[in-house]
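Structures are listed in the sections that come next.
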Structure I
Amino acid sequence: GVFCNAQAMFWRRELHERFGEFDVRLHYTMDYDLILRLTRLTGRKGFYRTLRPLGCFRVYPGQKTGAASAVDTVASEHRLIAQRENTAWKYRVTGRAVRLYYRGKRVRDYFRRGGSAYVMWKLGVARNPVEGM
């Protein structure tokens, strides 16, 4: 039930030396695969969360993660990772219900952490919530 935004994660080279490289056979989900392996070996203590923005994600035409054609490939890569991690149950009916529950929980937690201020800022009805950090 923990959401990790791979675009906002940073790590040292030692992580790859200790836990392995990206699986380059995965075109879209190689970072997700690495995060799962790291989580399996370290648990949550392997991660540190900061509330201060350290990077940003740029959206531009032609990027690979924004392609509509990527949806099927991403889904098949997620299933491949699930088989490898012995979590293929996630793609059955029970797993879908569990994922839906955790997605709802993440949305609720996002708004509890102040996500509503960000949404209001993007809609133009409030100040930038990051100003003054």
Structure II
Amino acid sequence: MWHSRYLYYSNKREAEFAGEHYIVLRQTGTSLRGQSLPHTTGSRLELDLTIDGAVVGGHWSERTSPSGYYRGALYQGTLQMLISPMRSDMAGKWVGFGKNFRINTGEWEIVWVDHASSARKVREYHLRV
């Protein structure tokens, strides 16, 4: 079980916000796929990444909360991170686009929190954020 947290700036609201999800990461060879667990707001995050040594990079997409500020919009972009020597966390930057064709970027970190593998244990992380 991993905790994903990224920062983004909202131009209309003139403030920085954080997006958080608990995610399950599955590695097959150098491919790393992530999917968020059920979120209190209904937001869904997916990651499709490739590992190259200590570098992880690839594509992210998020379907925002249907009832939130962005009304269920789909956002997507790229992500590049460095894996820590202990392999218990990753940190880097995301790039994506927003409304009005504006390119956005921000910090992103993914931190290991639990070796949850059973369905019962994974359910404990449902709706935590």
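If you line up I, II by Kirkwood radius over Cα pairs in Å, for residues 52-99 alone, the top spot, with the largest value, goes to I.
Among candidates I, II, the computation of helix-only ellipticity at 222 nm (-39500 (n - 2.57) for each DSSP H run of 4 or more, over all residues; to 500) that gave -500 used structure II.
Determine which structure produced the value 101 for volume of the Cα convex hull per residue in Å³, calculated from the coordinates; the candidates are I, II. Of the structures listed, the value fits II.
All of the numbers you see were taken from the coordinates with simple rules; none came from a lab. The shown structure was predicted, so the numbers you read here are calculated from the model rather than taken from an experiment.
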